[in-house]
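All of the numbers you see were taken from the coordinates with simple rules; none came from a lab. Since we're looking at a predicted model, the values are computed, not measured. Cβ atoms are built from the backbone, for glycine too; each structure is taken alone.
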Structure 1
Amino acid sequence: MELSLNGAFKLWQSMQPLEEWQQELLRRKFTIEYNFNSNHIEGNTLTYGQTELLLLFGITSQEGHVKDFADMKASQVGMEMVQEAVQDHSMPLTQNFIRQLHKIILREDYTVYRNLPGGMQTSYTVHAGQYKTRPNSVITRYGDRFEYASPEETPLLMTDLVDWYNEAEREGKLSPVELAALFHYRYIRIHPFEDGNGRIARLMMNYILARHGWPMIVIRNRNKAAYLEALHKADMAVGTSPSKGTRATMGQAKHFIKYIQDTVRDEIMCDVSIVQNRDNDTWWYDGLMLKFRSESGSRILHMMKDNPSITYTEMADTLGINRSAVQGMVERMKAKGYLERRTSEGTWYVFAIQSREKDNR
């Protein structure tokens, strides 16, 4: 039977404290998966493997845009800022914290150029750590334009948002998950910056969860359509006025809150399954348990982790199958992102993780 959100959280609490190697395994998993997914939702093109090599090993490749690598590194610095901030429970949330977080993930001001009909060109500057100076909007998946708060409204609405959060936290009427989800929704309706609002919303949601002792979560890029649909359903209930959006009630935002509650539950249960599973042949990738057609798939990953320079011939001899069959299995796993071979080094990198990585360290 599927556990409820509170049931999943209680199960997670009952498993604490985790062993040090389990904490490290989940820390590395979250570092890769959070940054990969949150940035991919916004159009970053780095692969899961490139993200892991960059954030865990400091390795960059010639493939990929320089800006995408820089954005990914800045995203992790922002997460580290959040993880440090939640340690001090006496400090209330401030607008300055949100602006500093934005400055970290954007790094610096930059200019955006747009082509206009007739060959004309216009430009505007995106300011890191400063509220927007021009109106912003989005074309929804249904083709209509959705306007966010105006630049003139933004400072006051952000003041209201932060004041509301601090007061709601003191009152304690909302659960941490409800508080995090409603903050995310109200913040998005302001869209206070010219860029980076989605990334900030997800960082702030995790800030609120962690501040109240809940695990941080990943909004998966593969679930982007459901994520946006939940926001859209809340928008339909609230209406188009930015001021109404920034004061949305629990009832009006119920679709989005339910989506976040389900996501938190699923993310907790994923971590529970990883920690509880003692099968050395169970592998995970981007929050999903891998399923192989035969045991050879798992054995290949084991061999690559034990000997990163292993050849196809050596794998084939160990498995007792022909070399072309091994190559076929490896190519399928490469296509799914589970592993990569850096030909310049002649080295295999396995990006899937095991529940029992303690045994392989």
Structure 2
Amino acid sequence: MASNNTASYKLYFLNALVAEIASGANCIPLQRLSAKMVAGAWYPVVFFRLSFGKSDSLFDVVISVKERFGLSDNATEKEIVEAIESLDREDRLAKKVRSLLKYVPFRLVRPVYEKRLQEERGRRGKAIPDQEINGLIMSYMADGRLPAFYRLIGDNAVVDDDWASFIRDNASLIYGWLDSKLISFIQKKNPSVPAIPMKLHMPIKRDLSSARRYWEDAISGCRLKEVYSGAPLASASFDRWGQLSIDHFIPWSFVMHDEPWNLVPMFRNANSSKGARLPDLSKFFVPFCEQQLEAYVFTRNEGKHDKILESYLAIDDEMTNYDLSDRSKKSFGRSLRKAIVPLYQIALNQGYPLWDNSCTYEIISL
């Protein structure tokens, strides 16, 4: 059923159906399944900005729902489903959501009835027009021979009792299998994007406590300035623009890691403004690079934060030999650029917007 996925519909419909069955339902409204398809695709589309391909209308439906209701990027499944179910049946967006089910409930179970379709094709002596396939599968469902695990009755998907028990007993395995299919499908549509397996669902909470301690020590020892404003990372600035915050230079929702060479200290108010946006490399790469090296050299010389320092060796195996000389700055800059720029360009191509920091800070006069 989940093979030959040229679009995402079958996988998200099946995932929604399994979720409803696992929660105890046997008779499930198709309207609810279409709403849960949108909710299931929400994080890949909205939060992680992944593509489903040009011909996949589920992507467009998700964006339309977000724009209509003004839902946040990290909206919950409940919020998304309730918003869709609040639409009047004749609403244009409601019809757009229902259109997701024009073929998928029939085509998902087509493999069960493929032999009978071949027999029908043999009787006719010619191919069956595509518009007739749904009706034939509907009739096969009704006559009870070779039953699929659900039937379409009115506006509902009605699940066989034995199948429902099987699905509930094995839901975790089925979810894992479906995720593997989704990973394969989405990776093909986004071949250069990292960490696809981590971008199917709501992201887990991340812990930057060790990175924060690293930067606090570096700030106290080096008197660093914030990369984006040039303001000293000191008490007066924190009072003015918010306390210390650890920013992902390339947004976390794209890279999905907390490697220290992509982290930078900044003021909390500005970090809230930056969000999942890209800084201007032409303005900020050089000060970012210099700050990274200065913090690294200081911390290494202090003999602290060995685990964090070890992470830098992944991008430059000469790190332990660097100092603050021009030669070290150039060598480290080349290595960091090789790590940052390809990710930056892919994120830009994927639709991550640039951050305009000009309105974030008051005029700095120091």
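Summary of values
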{"read-out": "For 0.75 (FRET efficiency 1/(1 + (r/R0)^6) of positions 68 and 204 (r between Cβ atoms, R0 = 35 Å, to 0.05), calculated) the corresponding structure among 1, 2", "value": "2"}
{"read-out": "Given 168 for volume of the Cα convex hull per residue in Å³, for residues 36-171 alone, calculated: source structure among 1, 2", "value": "1"}
